[in-house]
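Each structure below is given as structure tokens.
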Structure I
Amino acid sequence: MAAAREIKAREVVEPGDDDAVELAKRHLVQPWPYAGSVGAEARALIGEGEGIYITDASGKRLIDGPAGMWCINVGHRREELARVMYDQAMALSYNTPWYTMNAPSAELARRIADAAPGDLSHTFFTTGGSSAVETALRFMQFYNNVRGRPEKKLILSRGGAYHGSTYLSASLNGRPRDRHWMDGADELVIKLSSPDPFRRPKEMSIDAFTDFLVDQFRDTVARVGAGRIGAFVGEPVQASGGVVVPPDGYLNRIREICRENEILYVSDEVVTGFGRLGHLFASGDVFGLDPDMITFAKGVTSGYFPLGGMIISERLLEELRRSNHPDALFGHGLTYTSHPIGCAVALKNLDLLEEGVLQHAREIAPYFQARLKTLEELPLVGEVRGAGLMACVECVADRESKDPLQLDKDVGKRIDAHCHELGLLVRPLINMCVMSPPLIISREQIDDMVAILREGISRTMDDLRKEGVWRG
């Protein structure tokens, strides 16, 4: 029996098996493809991962700078998580959430409630971040319908935001390129300015910029009518928008306006939750917020199993239970809601985080930010910004105009290509490079990461000069 229960780590498809690159080109549709290459594209093939490193198909070892996609928080190849997946699958691989439940989901909901701010006490589990945000928005609609406010459905979002890829969650996204060729529920969403201090008007102080953002929010509520606005959805730190850290006090002032006007405040912690800023939830512990809902995913299982969720205020549930419509049905659910394997993995992941990873993240974050900040010495770099173990290097043609290199929109990809050659995987975003390594990274590994990134940017500057694209 013991032998039968061993995890056979080598029973996997190897990087070269059946020529994976050619198979991908013939059969695999990649996420976010361009029409000219859709269904005929292969991307960098990754074979293995261990700790903060991954190995590509050629055998090159790379620092996993983006931690997968902001998610491999406790690092690759954690045997504890692999064992839990196996053990739970052998005990109970699945149960239908429509009329049965499992123990891991109940225990995970309790532990999340213990860590969440304010009166956030109940969790609805989903399959990832997009479905978590979708669930929060559908709950807002249901909540207002039951309370007799069917017109209170508009959603406030912001420029630079990213909230998902399902129809309603994607409608909130504030990155223009995400929506150029895609439809969305535009009639339901109002976009406000990004809280990006780097992009504020040159003559405007940070305090004045904060006042502008708050006044814009308040004026929008007054113009549209609080009776028509159901929710505000905001990331504590805008992640895919370029790691935009909002000005001090801004989020708290927005929260107060929401409270005054019965607008549900949804804090999207798909990226910032479960350790990225050194705490299980950044809303309360970092920003002093008590949202009506928090959405999460990614780091809850450190990417080892697809899982997400929405944590909801006890007050909202009590209001529904006291309503005149006890038979009103929240007609929303997913086949894999409260998946037993995902919840079991999340419980073990929480153990790892609470047994030292969170503390390490808090201790090493200042060093991580300080070392990356030294890259501002390079003339191509306009700003290095971040919080916790997430940061962005934004490149500009010149620091005076902050021109985001309109002559070359692939600067981030150029830097990533050089860094890949040197031993670092970067997440390129047009003129930006995002870094969010596994939380277990050491000082020495941070030094290696920054040194490679410095050289990758330097080589890119040489390329741009030779091509006459940039004269810096």
Structure II
Amino acid sequence: MSRENDFETVRQWDNQNFLHPWEGMADLGTNHRTFTEAANGIHVTTEKGIRLIDGAAGMWCVQVGYGNAEIADAMARQAREMAYFSPFNNANSVPARLAHEIAKRTPGDLNHVFFTTGGSTAVDTAIRFVHFRNNLMGRPEKKIIISRQKAYHGSTYLASSVSGKERDKGWLDQAQELAYFLPNVNPAIRPDGMSIADFLDQKITDLEQAIVTLGPDKVAAFIAEPILASGGVIVPPQGYHKRCLEVCRAHDVLYISDEVVTSWGRLGHWFASKDEFGIVPDIIATAKGLTSGYVPMGACIISDSLIDSVSGADSQGATFSNGYTYSGHPVAAAAALKNIEIMERDGILEHVKSVSPLFLERLHDLRKNDIVSDTRGMGLMGCVECSDGTGGALDHDRAIGARIDHHCQELGLVLRPIINMCVFSPPLVISASQINEMFDIMDKGINLATDELSRELSN
């Protein structure tokens, strides 16, 4: 019996019992998903034994690559020694050390690390802390969070409420009174004839007018991804974040930087907020690359100044009653510590800086294809946006992305298709030759999809 036949029963279980994230309910129970059953370096291996480049590093997260024995061994040792402790009642040296190592790498005075289960709960924690602080300071009306269209901040109720991807909001409720969304910050959609400088001015004006209109006494925080990742790797104009921070400071509005994707080397820095964008936010949310995806973990990192304003003599005896059973899980912390050690020892940040120019050159070369409407990226993050010129209906855009994804996988590349956008965020250990191979496949996949569309239009 072939390995593929061995998987037929497992495929039935997957369809019958595993409700996947972002499950299309019309296809429930009839999917024929690829099983990735093994992996090493930048490659994953399917149930058919086919080896593919993982162009998305899982979900932006497998920084040091698959099959790293050092991380696996560190997790195993910790699981044997101390698999779990209650963070509500006790402490443990492994997450304590990790919190210190994280604080050493954060900008400014962001030294208080609240461990979570992932990015969504890190953002959720950030919002809950902001609300908690305002309640404690006698400002219970100061609760609105300003975000952006196309922003993605997570899937918990609070995090999804401040996410601005309109195509994700069709059937689920959000706390609409909590969030206010500013227009898209993608320079590619600016009106014809408008300069980047004028577009930037417009985006800053959007933020300031929103704060003034809503009322500084009502607006608690502005939340922003340094690069809007799941929204399509949208890179705001240079200087955008610094000017947004200045507006926030002028109106006593906190700045939350969602670095779930952009931290841990994705842009060549431990954290991108200060080193790449010149800002020291009040709170940073992080996850994904913290453990290179080997085990779930996230963190909400809060500045000393915010903590000082609600602790000690200013605490009024309050408890920040937010937390998770697995906050600071020792096995996850051991994986994160080893991940940081490997990245530092092996010069991963320097490697990202050295190969990023080639990555971006090859990414932008794809604009030569007629179906490619835009390319954008920074560091080892990139997006290829495609359109067949028929108006961008959701079902049609999904079909374009699925078509390209299918051809690329047949050729040996796993993409992250987001509707009609093909997103790249490969493992940070990818070599120059592997970057070229990855984009050679992408180019062929786009050409095959283009040929198919041409044939369909001519018939």
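Could you figure out which one of I, II the value 15.4 for mean projected area of the Cα convex hull in nm², for residues 22-189 alone was computed from? Answer by label: II. Here Cα extents along the principal axes in Å, for residues 118-245 alone was derived from just one of the structures I, II, and that gives 47, 30, 23; the source is II.
Calculating distance in nm of label points 7 Å out along Cα→Cβ at positions 110 and 310 for structures I, II picks out I as the one with the greatest value.
Could you tell me which structure in I, II was used to calculate helix-only ellipticity at 222 nm (-39500 (n - 2.57) for each DSSP H run of 4 or more, over all residues; to 500) as -13000? Going label by label, the one that fits is II.
No value in this document is a laboratory result; all are computed from the given coordinates. Just so it is clear, the model here is predicted, and its values are computed rather than measured. Cβ atoms are built from the backbone, for glycine too; each structure is taken alone.
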